[in-house]
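Asker: Structures given as structure tokens follow.
Computed from the coordinates by the stated procedures, all read-outs in this text should not be read as laboratory data. Given the structure is predicted, the values throughout are model-derived calculations rather than measurements. Cβ atoms are built from the backbone, for glycine too; each structure is taken alone.
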Structure I
Amino acid sequence: MRQSQFFTKTRKEAPADEVSKNAQLLIRGGFINKEMSGVYDFLPLGLRVLNKIINIIRDEMNMIGGQEIFMSALQRKELWERTDRWSDEKVDNWFKTNLKDGAELGLAFTHEEPISNMLEQFVSSHKDLPFSVYQFQTKFRNETRAKSGIMRTREFIMKDLYSFTKDEVEHLEFYEKAKKAYLNIFKTVGLGDMTYITTASGGSFSEFSHEFQTLCDAGEDIIYITDENKKEALNKELGMDVATQEEKAVEIGNIFTLGTKFSDGYLTYKDEAGENKPVFMGSYGIGPARLMGTIVEVLSDKDGIVWPKSVAPFRAHILSLGQGENVLKLAEETYKTLVDKGVEVLFDDRDVRAGEKFADADLIGIPTRVVVSEKTIESNMFETKDRATGEVKSFSLDHLISELQR
């Protein structure tokens, strides 16, 4: 991608009404656009990051046997009435709408009711179990507060996975696999060292659930770290009196044991003895955009965003310094060579001052900056700078290619 061809531009200032660091930096860097409070568009740079996060999650869900689907966001009223979750008194964050004939519909905030209803036509025997399905799908939640940038929005993509097993023993086997898959995801996106498996309330589903909480000054939760080595913690909401380290954190994922709340009387199977039994369910959620916002909150510095290589929009950022014919020619050749070698490259080919290019590179946060200048021609060496560590190195073209391909 050539930076001169972007329809977006970097900004020195974020909107005055934007208070969260993640949204300020993402807007200034040209990753997202704010439509209104709690509603954002993903621009080319931001969509590249979001899709990389989604693919990391998808790989882990596939590895534990998840089957990907995509369900409707429009919800039938009667499905939610049978579990007593349609009333605004019971669920206060519904967005609801009407068809032209007056029929009332909901915009999905989660999918337990619809998924269990859909599967009634496919599950009848113990031989049909166990299995799990997941989706990346738009959810709508009528949040009363939406001041955390893309970490808490009213419209967002959710990865929600649902497991279907014969009993609790079989469920817990899958539950542990899902827990490990989540830890793998957070490690891959660069948050492993600061993320804790946190015991929390199970709400109306079960006595306890597990959240994955990342230490963050902008977090809305308080956790008590109980085991630093095992990265275990308790959510303060449990009301337990524990004499241990207290930290602010943001929830980046959660897993629930649903039991038979959404299947009893509806989604059933016949066991080996021919007896009818309800399917035992679990629910597992991650918001890719919330994960993206958390990465920005905890890994950015005073100059801008610091993307981990796994989710960065590009692997390298080439900066062409000066408008001399030889420099422009070498920068162009280097860009084409790296692209041909399979390296994702953003090429700053704009006719602007070097200081502006350096500032924009720091703001955008691509892992490796590659400078092409008169000095490069003289030495036949490319100067690079690691965005995370600030380390400066020089490479020949062949070694640069090898470094960026790793």
Structure II
Amino acid sequence: MLANGKLVIESSAENRFLVNREVFVSDDILKRERENIFNRSWIYAGHSSEIRKPGDFRSRHAAGRPIIFCRDTQGEVRVHINSCRHRGAMVCREREGNTRGFYCFYHGWTFNNDGALRSVPGADSYGERFDKSQLGLVPAPRLECYRDFWFVNFDANARPLVDDLAGAKEYIDIIVEQSPSGQMEIISGTQEYEIKANWKLLVENSVDDYHLLSTHITWMNYMSHSGVNMKRDKGALLPMQGRGKDLGNGHLVIDNPNYRGRPVAAWISIYGEDAKADIANMRAELVARLGEDRARRVADTNRNLAIFPNLVLNDGSSVTVRNFWPVAPDRIKVTAWCLGPVEETQEQRARRLHAFLTFYGPGSFATPDDVAALESAQAGYASWQEVTHNDLSRGMGKALPDQLDTDEEHIRVFWRRWSQLMETQS
């Protein structure tokens, strides 16, 4: 039981939405999250472009489990639990590569890349009931894909991914439509870092534009000095005001008019006249392929998409795929990649990576600010017994179409889904 009562308190009559601060510090809450949320939700495993050829593999973690995300010899995408059926050692200790099989260095059991047990040293020492066909690598109970984004679910009875994604599919589609062929790829290179804060704070931060002016003023000044129009209307918090949206099933987005510097919009201000013709050609291709309205949607808006519980797709000056996992109540491991169209030229890719590194990189304008803010909040939660709740009531009482990205209705979407799963499942 929580010392301070309910996890989340919502009162529409009083325009009040409170989150119990104990949920950011409690080992018991984290245990329940792993059981009720991560073990029952669709968790990002990887992108098709990471395993292009038969035999390609990536080893990583999903919902706390070590997994092998791979393409077998026949070209089928698989996710295996990275644990030998004999005594449990990981059978794949490399981060990536291409192989026909996986070898357990502990006792030498060998598995094909489709997971089947190939050989066991001294197999004749086992009895006649020893059945290799029953001792292959254990697959993830569910593995499904949407637009080359692969997800696993450790609940065999979970609803299909395409249904669970609900309105998030529209925003994934917008990302993929940046490619003329509909093929995006993870660009070589991975960002990895830890934050001394609770994982839910990173979900909030990833879709919170309310903090931009106070937390990221250095970046906003950089954009202004680079020629991007950052002027704000009187009383406005941001140069252009976007919207926060509920996409269903705990997924949410902030959807903004452009001011961050899209690849086919304000990049000219940052990258100069040399990029002007190239950017004009990119925009013309979008219009020819998608029509003027859809091209404007792809080119002239930014979006931060949070896919419940722990995947964020930041589609702004570049496309960032950010996945994270709670190691402890006050520690997160973050992994991030840059995503781009396979058709990009060398110059276009360089601009994309520059934008990725200068805003979202661990040494960028934005991420160090965010890490400092989250760690400061986590330090403040040491007083959770005296200062008991966070107030997330900003914007309550407004009609939903009027909810701004600087309001907190879309963040409340996450907390309602989180609370529903935590309160209703054992």
Structure III
Amino acid sequence: MKKGFIICLLLLAVFAVHGLAAPVTITFLSPETDPISIKVDRDIIAAFEKANPGIKVELTHANLNDVLPKLSAMLRAGTAPDVAFSSPKFVQPLVEQGYLAEMEDVFKKLGDIPEKFVTINSEGKIYDIPASQEARMLYYRKDLFAAAGIQPPKTFDEWVVAAKTLTKDTDGDGKIDQYGISLTGAPPEVSYDISCLFWANGAELFDADLKVVIDSPQAIETLKYVEKLKPYCPPGLANTTYKDLAVNFANGLAAMAIYPGRMLLNIDRYNPELGPNVGVVPLPVGPSGTTPLTHTAINNFLVFKTTKNVEAAKKFVLFYMQDEQYLKFLVGAAPGHSLPIRNSFLDNPDYFNHPSIAKWEEVIRTSMENSFKYGTDFHLRHSGVVDPYVGRATADPTYNREMNKFFAGQATAEQVLKAIANEWRDIFGIN
């Protein structure tokens, strides 16, 4: 015991004599739990620690759907991470509570991230570093559409017709073995697809005046179209998870699916021969909508000012986003899913010539083009409007629970949307 105490004193003396700062440890919270993604993070962390011997990085994880409630609890308890890989919809609630460190210095040092991707907030400052974008597109089977003599749908009506046309008993045994579309009906991801469809039909969760409008006629109309798609989905729709949907498409059970680029990893894993027959288009436009839609989800880095290691945390974010590490992240963690957001990578040959990207170049380029042309996300719905509610609203279990009831056939479109709207109006005190 005495020996250990003496060693500690000697180490402190060494730091003091040589003007060295005591080593610090920062915690990095990531929603990426795939083993490949974890390996990429660990490789980047190892490179950072080698370049910065006085800083250690501890990697922890939380599901993205649980990030806001988990962070809020950790912040109240004083156990929050130093850095989080998160979502823009959580920025404003955290800004309101005074938890985030300003990141303008990091943003300027990187120098090539479009400012439009920075999350607008009530303070008018930069509190997040946009790291990547995900393009949620309509994946479809080019071969099945060609065989049926139909084109990818551009409207909700065409979508229903295509789903019906491609739902078949292909082997003549009297049982359907190919479905037109697979949808996510199970919590917690069900709300993502539904939100995309609302937007494609001109519906909103909150309007520009921050009133709850999820029970609008356009939203009800959207769900009534979803009702028309349900018969052409594989059985067990209410229990179909985000993962199930990808497997349904990759294995050939479904001809269409709404999904981000992680679909490509699932095809590579379960049915790589399918690759040449896969195409993507933006989501069709609804009868009350005006344009097709791509859900462009931004992933971002946040640093918490409650930590004692703000500068070390910022240094880690800057290191992660610089060329060598950023390329490793884009091509290794979830290639084709995490799309570049830095201007210098939008046509970067090192990126597009990498084997994990090159084999999917057509799909990835189409996704990126549509992301910039039609892309939107929760925090981008109303230009210049700071929405303090949407992060909390989508983190609240009501949205997913009621949507799951709808997919299970336990409640009508009007009933579930009214239940969600009433709950949100009560939570936020909105009349």
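Asker: Any idea which of I, II, III comes out highest on FRET efficiency 1/(1 + (r/R0)^6) of positions 130 and 314 (r between Cβ atoms, R0 = 41 Å, to 0.05)? If you can, show how the numbers build up before the last one.
Answerer: Values: I: 0.50; II: 0.25; III: 1.00.
Largest one: structure III.
Asker: Okay, next question. Thinking of I, II, III, which structure, once Rg and Dmax of the Cα atoms in Å, for residues 290-393 alone is computed, gives back 17.5, 56? All intermediate terms of the calculation are to be shown ahead of the outcome.
Answerer: Values: I: 13.9, 46; II: 17.5, 56; III: 16.3, 49.
The read-out comes from structure II.
Asker: From which structure (I, II, III) was relative contact order in percent (Cα under 8 Å, 6 or more apart) calculated, if the value obtained is 24? Show your work: numbers first, answer last.
Answerer: Working: I: 16; II: 20; III: 24.
For relative contact order in percent (Cα under 8 Å, 6 or more apart), the value 24 is produced by structure III.
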